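Every number in this text was worked out from the coordinates using simple rules, so none of it is lab data. Fair warning: this is a prediction, and the values are worked out from it, not measured in the lab. Cβ atoms are built from the backbone, for glycine too; each structure is taken alone.
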Structure 1
Amino acid sequence: MNTSVSNTQMGAVSSDDRTKLSSLERNLLLLPLAGGLVFGLLPFLFGSAVGRLTGFPGNDAFIYRLAGAATFGYAVALIAGIRQGNWAPMRTVVIALLTFNIASIFASTLELVTGNTNILVYLIMGASILFTGIAVWLLNRHAGDERSPLDVSPWFIRFIILGTILSAAFGILPLLIPVYGAKLLGLHGTDVYLIRLAGAASLGYAVTGALGIRSGAWHERTLGMLMALIFNGFSFVASVIALFSGEPVLISIVIGAASLFVTIVGTIAYQRKGQL
């Protein structure tokens, strides 16, 4: 009897521990967090100057800032998730991180195949492989965890669907047809690698949005929503800067309006815990 009770207690403790991030998991997540801060803030704050400094053409400062905004969203979500220490809300962030870095590996491979030997490509390639490994390990460790049923409103789900479609469009097109897509929007399209990385970052948001359409309680969505709010809030600021900097007006207005809408509605949804 004592052995049975002891085994039951140990099983309960083990199950409870799996809902929390271990010290090792938190420490490993500091690596993509640092990457998100560096590759998020620098392009957002300094725009195309970052490209010129690292050996790229450095045109289309707007794209640099959008890429920085998307990447910085990951860093903020990771900071909040590490502080909370709960796995359930972190799951969507890790899935986004995995998607982002797999797409980054794809973008980096294309650059290397075409003969771009810039040291930054190798650096991002190596970091993406490392972060992919961390994400896969985390998801595998918590593979038995089941998602909770929906407890958010139908209008919130419609909002998520809209955000997913927008993120997918700004993820897939830059990743696959960077030059054509950029020129179609009135941009130069010379910084192909940066455009693809921006698409890779956006694609992570799309995948997590798609996964959250059919399942997932509000408490599992908090970090994903925070990530999206940071991305769109900073994208709106980038659009305003682009308008005052003389960059193409139409795309700046379109992205600015879309990001402002998502930021406002998303903030309301966040405050109401998914009840729109």
Structure 2
Amino acid sequence: MSEPRRRLLILGASSGIGAGCARVFAAHGYDIFGVHLDRRPALPRVQALQAELEASGARVRLFNQNAADPDQRQAVIAALAEDLRPAGAGIDVLLHSLAFGSLGAFVPADSARPVQERQLAMTVEVMASSLAWWVRDLALAGLLGHAPVLPRPAAGTGGGARVFALTSAGTQRVWPGYGPVSAAKAALDALVRQLAVELMPRGITVNAIMPGITRTPALAVIPGHERMLAQAEAGNPGGRLTTPEDVGHALLALCALGTAWMTGNCIRVDGGEDLLA
């Protein structure tokens, strides 16, 4: 008899690393729930992704909602509860992959408009604070794992749910125009550490993942991104860029039995790229 399928919820599911992770997990027995925010012209691409995931045997449910909006978050969680609770199920893996924020200088050297207070606040809310609110609300709703509070996981077991958040090397170095996102990613790392401690009694682990430079729609809006791509490809010990699927396979491995004691970490998935930066 085949093993029951597990469930992955991705915040930022329709493109880039989120979509790559969806493909990997769907191919390895996970059903996929995703939140994305796309306008009408992008919906055919989202529908194609859903069809691809379903062709691999996954059940797929995508919500075209703003994951950083409190009311829309509550609506998605209510829909998940209605869907999963009758079967006594929950979300086994949560991936925070939201990549929307402002770019620019706080004190420009030219006549460019500086980053405004509201832009920094929005960037931190979307790319960092939203992790805390989603984890909080899913956990309190009893949807993160199979029970609101789990017994202490025994050594060598799988424990409870896994939570992953995508950070970046921008927490450690400066790129032109990346300041607001860098600040958000630093806040995200701090939230990962805090949530790891708060959720360990429930058997839930929380880790940050730092991918190498990856060709994604989010990267394409960063000023000078082509130079970043060229430098990463030339300098990576593996001789190529990181792919979304590289990240997906690493996360899949971190969901295996025996990893329940790994929490509060920042884990590089970059082929050694950051070691030579």
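For the read-out FRET efficiency 1/(1 + (r/R0)^6) of positions 71 and 231 (r between Cβ atoms, R0 = 41 Å, to 0.05), a value of 1.00 was computed from one structure; give its label from 1, 2.
Derived from 1, not from the others.
Mean count of other Cβ atoms within 10 Å over residues 127-134 was computed and gave 18.5; which structure, 1, 2, did it come from?
Here the read-out was taken from 1.
I have -27000 for helix-only ellipticity at 222 nm (-39500 (n - 2.57) for each DSSP H run of 4 or more, over all residues; to 500), calculated from one of the structures 1, 2. Which structure is it?
This figure was derived from 1.
1, 2: which one has Rg/Rh (Cα atoms, Kirkwood Rh), as calculated, at 1.02?
Matching structure: 1.
The value 20 for relative contact order in percent (Cα under 8 Å, 6 or more apart) was derived from one model only; which of 1, 2 is it?
It traces back to 2.
A value of 17.6 was computed for mean count of other Cβ atoms within 10 Å over residues 63-70; which of 1, 2 is the source structure?
Label of the source structure: 2.
Looking just at FRET efficiency 1/(1 + (r/R0)^6) of positions 215 and 255 (r between Cβ atoms, R0 = 30 Å, to 0.05), which of the labels 1, 2 belongs to the structure with the highest value?
Working: 1: 0.50; 2: 0.75.
Of structures 1, 2, the maximum of FRET efficiency 1/(1 + (r/R0)^6) of positions 215 and 255 (r between Cβ atoms, R0 = 30 Å, to 0.05) occurs in 2.
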